[in-house]
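Next up: some structures, all given as structure tokens.
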Structure 1
Amino acid sequence: MTDVVHPGLLPAPPQRLLPTACSRAAAVALTMITVLHLVAQLGEASAWARATQGCLMPLLGATLWCAAPAPRSRLVRLVLVALGLSWLGDTVPAAFTGDTAFLAMVGCFLLAQVAYVVAFWPARGTSVARRPVLLLPYAVAAAVLVGVCAAGAGPLLAAVVVYGVCLVATAVLATGVHPLAGVGGAVFLVSDAMIALGAFTDWFAPPSPGFWVMLTYVAGQALIVAGVLARSSSQVSGSGTGANPSRS
């Protein structure tokens, strides 16, 4: 005689976080606009570069919003805040000139880094922060960056130190979210390091610096989003197999 199992006692089938038509469309648009922006950077077409830069973070945010499972987790919501602040860092400086524009950019991106730190903080227990050997390269990178920028920073040195600490904290804590996010945090660090070197030293002058800054900027942010979505996918799958859902 076949045993009858009550349907309510069966484990729920595993769920997968599948891309939606909305997220696919946003990702395709992001890729196209990114390519156009990078070409504009190489061609020094400043008007096109400004116009396309303002579209990058909204499209990345739309990709994250559409692909993340509802209800959106604390992690997803805070990363969306960080992307929004990054968008302000991309667009607000255009309203100013000279040092004011630079300070506006730094201020917006500092707030974005703070949002990332708050978003990733619950994952600190699995980040490289718990392993001094793996944490050392981040600490060395921060110290070297501040050291080489110190002479040129002048009265902005304190701001450079604060921003550097937040930037490295983002990169370190991102490693606890997912390996993709960890790589993204490191690439984002490289992007901002190039901006600092260009602003505060007289020897850092690579060809087409805007191209390299924006390439690493978009790649870093996209990898962070990919890591957040991968973490969300694993949490959805875990809750679908009867495990307690985790909303980090």
Structure 2
Amino acid sequence: MARVRKAMVMAAGKGTRMRPLTDTMPKPLVPFMGKPLIDHVLDRLAEAGIEEAVVNVHYLADLLEAHLASRNSPRIVISDERAELLDTGGGTKKALPLLGHDPIITFNSDSVWIESLGSNLTNLIAAWDPERMDALLMIADASRTIGYVGRGDFNLDAEGRLSRREPATTVPYMFAGVQIVKPQLFAEGPAGPFSTNFIWDRLIEQGRLFGQRMGGVWMHVGAPDDLAEAEAFLRDL
């Protein structure tokens, strides 16, 4: 089994829902509990033994690059999307020469959580089975998240396979912003911007998209009010 050594950190978005905080800084640099969101991500990756993180940049990229220059664990490699914002799928496709062929973690730069027992990231890596899976998503119980109001994203069957929520229904799980995936899948995506949903829909049809329930509490921090709610929750623990 190939060891997971690299990660792709999604940090290129404009963070429009996080305005006015993102008027002067990229969303990954917005402070949360005293440190930038992206440092929460990179610290978790380092703790899980990830050696290298490819970080894509676009909006206010110079500020983000300057901040990342001070980090050495994991080793940082920049994937430059200044010319065109490519979404999660297109951004990963552009970074393929930097990512290699072994399975990688993709990690949204605003995905933060409170651990329960052990490490969710370590548990995700331990559950990865490339014989059965092409992607393994970390999923959160929608009823136990902070800052999220919605109908959920996925159903999970007894074998761990994921299926989409049908229209006008509610499902119990949502994508928590982290997955292990075979990077070569992104080479099949279209030219230009596209979402990782393009990959997932194909994998669902093939029965190759799996989910791993996370422990603890996942926090959706897409807007300033979400950020404030999550910080208030942590202060009250």
Structure 3
Amino acid sequence: MFRARRTRYAATVKSVSRIAPRMARISLEGPGMSAFRCDEPTQWVKLFVTDPLDGQTVGRAYTVRHYSSAEPRIDIDVVLHGKGPAARWAEAAAPGQEVSFGGPRGAFRPEADAAFYLLAGDESAQPAVLTIAESLPPGMRGAVYLEVEGPQAETEVSGQADLDIIWVHRTTGRRKGEALRDAVLKAPLPREHVAAWAAGESGAVKDIRRHFTEGIGLDRRRAYAKGYWKLDEADHRDPLASD
């Protein structure tokens, strides 16, 4: 996932908290992180953890939800979907456990002339979406579409921009991402100065990407859409989007 070798930092789990029924916030800290810096929205690290089932070390990419240079500390929000080694580690994570991570990588930089931002994501992309929402300046208008299981999974959204927050609830029997896709394709938008950012299940994001460029005619430079994961595929990597 990394094109060049990145510094690897040692860290310790400071705390684990449930911010939603199937979302854990895991805080990492430690003197090994003293040189780490993460100052821009959507930046992510590759976290290396030990699978409690077979003892193997695996690496997975996670957005840095919060960063504090004073401690130093990072928070990552992990979806507890019950599948895969990283999810199993997150279910069992406890203070004092040692991990390591590389990065950061990636960064969001707003379009200079954008007056309206459309942001969209499922649970996997929610941390990245919220870092963008919180970074947008006062006076910026926009809409944020977030797909979750139901009202109990909604979390707090803050920021200075004038954003409409639309929680999209999945109905029983629907594949993840479909409700988000449908909502984004129907989203009302102003005619000019629109930029968009979306991430989530790869199949749904593919349709959203096409809608951005063909449906509403956004230039590709103003329409970011990335598949963070794919149904029935482990550690998916989207070939159509850069970091």
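A short reminder: the numbers here are calculations on the coordinates, not readings from a lab. What you see is a predicted model; the values in this text were computed from it and never measured. Cβ atoms are built from the backbone, for glycine too; each structure is taken alone.
With helix-only ellipticity at 222 nm (-39500 (n - 2.57) for each DSSP H run of 4 or more, over all residues; to 500) coming out at -4000, pick the structure among 1, 2, 3 it was computed from.
Working: 1: -25000; 2: -7000; 3: -4000.
Only structure 3 yields this read-out.
The greatest value of distance in nm of label points 7 Å out along Cα→Cβ at positions 50 and 162 among structures 1, 2, 3 is that of 3. Looking across 1, 2, 3, the calculation of semi-axes √(5λ) of the Cα gyration tensor in Å that yields 29, 20, 17 traces back to 3.
A value of 1.00 was derived for FRET efficiency 1/(1 + (r/R0)^6) of positions 202 and 226 (r between Cβ atoms, R0 = 35 Å, to 0.05); which structure in 1, 2, 3 was it taken from? Clearly, the read-out refers to 3.
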